[in-house]
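Listed next: structures, encoded as structure tokens.
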Structure P
Amino acid sequence: MKNEPLVTICVPTFNAEKTIQRTLESILSQTYKNMVVHISDNASTDNTLTIVESFSDPRINIHRQPENIGAEGNFNYCISLASGKYSAIYHADDVYVQDMVERQVEFFESTTNVAAVFTEATLIDENDIEVGKINFPIDLVGESDTRIDFPTLFKAVLRHANFLVCPSAMVKTDVLKNIVQRWRGDLFRSSADLDVWLRIAQCSGIGLIRRPLIRYRISTEQYTAKVRAQTTRPDFFLVTDYYLEQSEVAAILNAQDIKNLERLLMRDRVMRAINFYIAGDFASANGLIKNFFGWAALEAGLKTKRGLGVLVGAIVLKCLLTCHIGDPGQRLFIKLKQKLNK
């Protein structure tokens, strides 16, 4: 281990008794051994700490919050614990492939001007059953691992939304502590992680490993599941609005970048309308797509696969609303959302 840089793995926990054992097993069985593991427990009321304490690995350090400091507070506390050359904040319900840390460290050590490294992900449900994938956009990475800079990342975000899996990130510790410092949930709420990645990319490049090295859990109990069913404007656009207001960011964009953002906004309108429809609020659903159909929607449908899906979804929804069809259509959209993990 003398030639291996120290890696800090932080795991913020709260009532994670159902998953923490599997998560810790996957961390401690990593092929990369020079790690320190910090468990920051946010005043759990279940058996989370009992399970953590059953592990005898000397690399584990347990930190007990005397009272719940909120998820963001716990993430920020994890930043304060970071040490060594590289650090990562893992989730307490995900599973990490055995060579994930090793591959990320190898990427750092073999590539210059990189401050963070991400991987692709396999999606799993509450029962560890594979339900999908999160892959990097093929037009961004091609067939191999790559390094990208801020303009490339931000333009890709405007085209594809956020494709970076938060708990797959490994960051240079000095960048995490001196540049990131904290999650800015006061500004960006549930999309504060995207702001972190963009801040990192503004100071250096980021690496993308084109392998699914994390099994990322999608659960009906998770906050992210509630986000997918939301009917309000997504927090993602708080981030894009913030960066678009920066003159140096606006200067790197062209007409196609703005059109890509407009297409994301159109997609969001349809997704929120579908969520309203599923919830039985037909008036709000109809209001969102009332003026949707026009040249921009048609052009997006003709030029991109996603645009076509959005257009078809809007047409089907409009037909169901016009015909006052409720339950069968609601069940149809629920099944489609489950299949597509939307």
Structure Q
Amino acid sequence: MRVDQLIPAYHRGDAIGDTATHMKQYFLSQGFESQIYCLTRDDGLENESELFDNFKAPSAGDMSFFHFALPSPLTPAFIKLKSKKVILYHNITPEKYFTDYSQEMARLCRRGRDELRSLTPYVDLALADSEFNRRELLEFGFKKTAVFPLFVDYKKYEKPFSRFMFDLFDDERVNILFVGRIVPNKAIEDLIKVVFYYKKYISPLVRLIITGKTSSLPKYYEGLVRMADEFYLKPEEICFTGHTSDEEMFALYRVSDAFLSLSEHEGFGLPFIESLIFELPIIAYNCTAVPNTLGDSGILINHKRVDYVGELVNQVAMDKKIRAAVIEGQKQQLNKYRRQDLKTFLLHNIKILSEEND
């Protein structure tokens, strides 16, 4: 039996790409034939995958998984397959966040949601990596749905961190960290406002570290740089690191005092899990998938008033008792993730779908 995966863009270190890699390894360990087929891939992944041009049509007794996060030619191809079909939905950001910055990005988001809706009659099982995403699948009309969180390679985070990066930010400043794409739904402008308040009313020794690609939406990034300048915030107070290596990112988690997210749309939020792993206290805006990912851990806030958020960051950074209590709650949430048996879940659903074929 073949159990293949289709993924438009296969990236190393990417949450979706890493999940696909783990799934393939598990399928092979269970005796299935398994391959990842993609349209594009990072250099070095040639031995882990095949280009979709080499994809051979599966039989009715095979199974095909489709990682869906953006529109692509894989969608109509997937519909035509005779195999049992499973999608893994990783969320598509609503187009409204991009209309002021890129009509092309807004169009892609709209088209992606249209393509997702077109899959409804053809999918045997629709999986989502969060309860928020699962509810979206129901709204789109999928009948059989379940939550299947991202695979997390915990051993990856045991690797050495960059001592240079750690020392670069290890000073008297309070380090506020955010990790994610530099795009409007992440509301990075709200983080800058909090830092402005913190500097003016609490302490000038503060730094916001924003880690993520700055090239995703240049118009938005350039606006953030102008905003920081208008608030008289210096480069050492608002630091855009760009894309970093794992070793550099691990150092930033270790050297920071709080992880602050005021994002308004999250499909899952892998940086939250990474913050749990590195015991970095989390303060996050309570929206979309954030409460699903954090559970009872971290500090969820229901508004973005800058004085409230700024003072809360200061308490978490400076009050050892509050900090310890937040970290303890996050440890319990991390243990829940570690106990999840995603492999058994996969095997169980493969068996059920296979039996439906008999």
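Comparing volume of the Cα convex hull per residue in Å³ across structures P, Q, the highest value is found for P. For FRET efficiency 1/(1 + (r/R0)^6) of positions 19 and 139 (r between Cβ atoms, R0 = 41 Å, to 0.05), which structure out of P, Q has the highest calculated value? When FRET efficiency 1/(1 + (r/R0)^6) of positions 19 and 139 (r between Cβ atoms, R0 = 41 Å, to 0.05) is computed for each of P, Q, structure Q gives the biggest number. Tell me which structure, out of P, Q, gives 12.3 once mean projected area of the Cα convex hull in nm², for residues 67-210 alone is calculated. Traced to structure Q. Set P, Q, criterion FRET efficiency 1/(1 + (r/R0)^6) of positions 99 and 259 (r between Cβ atoms, R0 = 41 Å, to 0.05): the highest-scoring structure is Q.
Only the coordinates and a few stated rules stand behind these numbers; no lab work does. Here the structure is a predicted model, which is why all the values come from computation and not from measurement. Cβ atoms are built from the backbone, for glycine too; each structure is taken alone.
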